[in-house]
Structure I
Amino acid sequence: MQAARQLLIVEDDAAFARTLSRSFERRGYAVLNASSFADVIALLPAHTPGFAVVDLKLAGESSGLACVAALHAHDPAMLIVVLTGFASIATAVEAIKLGACHYLAKPSNTDDIEAAFGRAAGNAEVGLTNRSTSIKTLEWERIHETLAETGFNISETARRLGMHRRTLARKLGKQQVK
């Protein structure tokens with residue numbers, strides 16, 4: 001299969017990865033799967049996919065941002081979409097700086113991801129909003145900025161933010177309030 005239709009899915013949730021793989025295979029992609037940074041590094045010598053979908057928060061010490069950087073270094077033309085259930089401006093900016101073409105919050109489906117591949121060039125016509133940022137959103141952003149700085153280490157993030165680890169874990173378990 002051509003590299004242009006080869007897709008790498010980096011996702012540690014096996015059920016979600018399997019569902020996403022099947023959906024992309026039905027659309028004509030040859031799908032490769034990896035569940036960690038080590039798996040990505042092991043796949044790269046033999047494969048150069050044209051597309052990648054990377055989960056931001058992988059199990060263990062792995063970060064999807066490290067995967068994005070490695071994939072972009074391997075092939076700067078690769079279209080990389082980052083998926084996350086922990087969306088924040090800080091991690092979105094870092095993902096784009098490291099080489100991702102788009103950043104999507106979960107839940108996202110195959111249509112959303114394929115559309116993101118198509119919007120890799122960006123759009124200067126996107127409208128601006130007059131909505132002010134809430135305190136809860138600012139707190140959420142600061143937490144995730146610090147999480148990214150610490151490599152998603154919960155204990156170190158809590159220490160830097162001056163809060164108890166359990167308090168931080170509770171906040172991360174809640175849905176973002178806009």
Structure II
Amino acid sequence: MKICKANFYEWAYSNLLTNNQRGVLAEYIVAFSLGEDKIKREEWDAYDILHNNIKIEVKSSSYLQVWEQKKLSNVLFDISPKRKLNLNTNKYDEDIKRQSDVYVFCLLKHKDKKTVNVLDLSQWVFYVVKTSVLNEKLGNQKKISLSTLSRLNINECSFNEIRNLVNKI
């Protein structure tokens with residue numbers, strides 16, 4: 001007897017609103033916008049996507065969660081500096097830093113659980129920022145909020161604008 005791959009995916013990964021699945025979906029959305037979706041995702045890489053020699057870290061957040069909520073979630077993105085895992089030696093580098101050149105923050109902005117569709121790109125907004133700006137303005141800060149992005153003059157963009165903004169950097 002063999003297990004059907006599609007059945008496994010449906011069983012394990014069908015709820016794309018969960019934090020971990022939404023995060024992987026956000027990586028795919030950004031990879032797709034950059035034309036990098038044919039390259040398979042590497043789970044333990046120091047960054048999520050390589051596009052034109054630009055290392056990109058993708059982070060996701062949402063107002064909605066799969067569990068029962070009394071109020072919408074606060075929007076925060078993880079920007080913690082980290083150690084890079086050397087996949088050849090299976091050891092972490094000594095340097096603790098942000099490993100990418102660019103961050104793309106992906107916000108599922110939809111606020112109604114009854115009508116949310118994580119595959120509808122009109123329900124998302126994106127923020128593209130140079131890692132050097134985060135390093136200079138925020139140091140070793142571990143999280144960034146929408147108000148901080150606004151204070152840094154990082155404007156939201158649509159799916160169709162991601163590629164242009166990343167290439168500008």
Structure III
Amino acid sequence: MCVLETERLILRPPRPTDITAMTVWLGDYDVAKMTSRIPHPYSEDDAEAFLADGIIGTYFFVIQRKADGLFMGGTGLHPAEGYEFGYWLGKPFWGFGYATEAAYRLVRYAFEELGQQAVRASWFHDNPASGHVLAKLGARHNGSKMRESRARKAPVLCHEMLLTRAQFLRKEAA
């Protein structure tokens with residue numbers, strides 16, 4: 001797998017040395033509850049299992065800050081019914097545009113390197129910041145449904161988004 005860069009970030013393959021930081025950030029219920037697949041509580045065993053088995057067939061990247069090499073979160077593409085992408089950041093990194101920057105680079109990778117014509121993403125109704133990230137990329141609402149949240153141990157209303165290559169390129173050109 002390759003390394004992707006942005007102005008402030010490096011998106012790179014995960015390493016065993018990332019387990020501690022993954023456990024700290026994903027161990028925060030406020031972070032885990034905004035994802036569909038992350039359990040709570042989140043342990044080092046969960047992180048080890050994810051790195052050993054969970055990323056097979058996916059394009060998962062660690063989000064690392066260029067300035068100091070700090071592990072901030074993760075982003076990835078999962079090839080289920082076309083590619084679905086997602087992202088998460090440790091709470092101290094919320095609100096600084098890092099999610100938008102990482103998602104933008106990941107989506108560009110999906111379109112340019114993987115040849116995808118569309119990608120999907122979703123956000124839970126109580127996480128409008130994630131919806132804003134997707135809107136900034138050019139994604140459009142594609143329905144809503146209940147989706148399981150492992151951390152919450154319950155289904156949550158989830159807004160499905162679709163981003164086509166053409167929408168992305170139009171937004172990029174604007």
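Below is a table of values for the structure above.
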quantity	calculated
Computed 33, 30, 24 for Cα extents along the principal axes in Å, for residues 54-133 alone - originating structure among I, II, III	III
Comparison of I, II, III by FRET efficiency 1/(1 + (r/R0)^6) of positions 46 and 150 (r between Cβ atoms, R0 = 30 Å, to 0.05) - largest value held by	III
Among I, II, III, which structure scores highest (criterion: distance in nm of label points 7 Å out along Cα→Cβ at positions 6 and 94)	II
Structure responsible for 3.2, with distance in nm of label points 7 Å out along Cα→Cβ at positions 14 and 38 calculated and labels I, II, III on offer	II
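Since every read-out is calculated from the coordinates, none of them should be taken as a lab result. All values derive from a computational prediction rather than experimental measurement. Cβ atoms are built from the backbone, for glycine too; each structure is taken alone.
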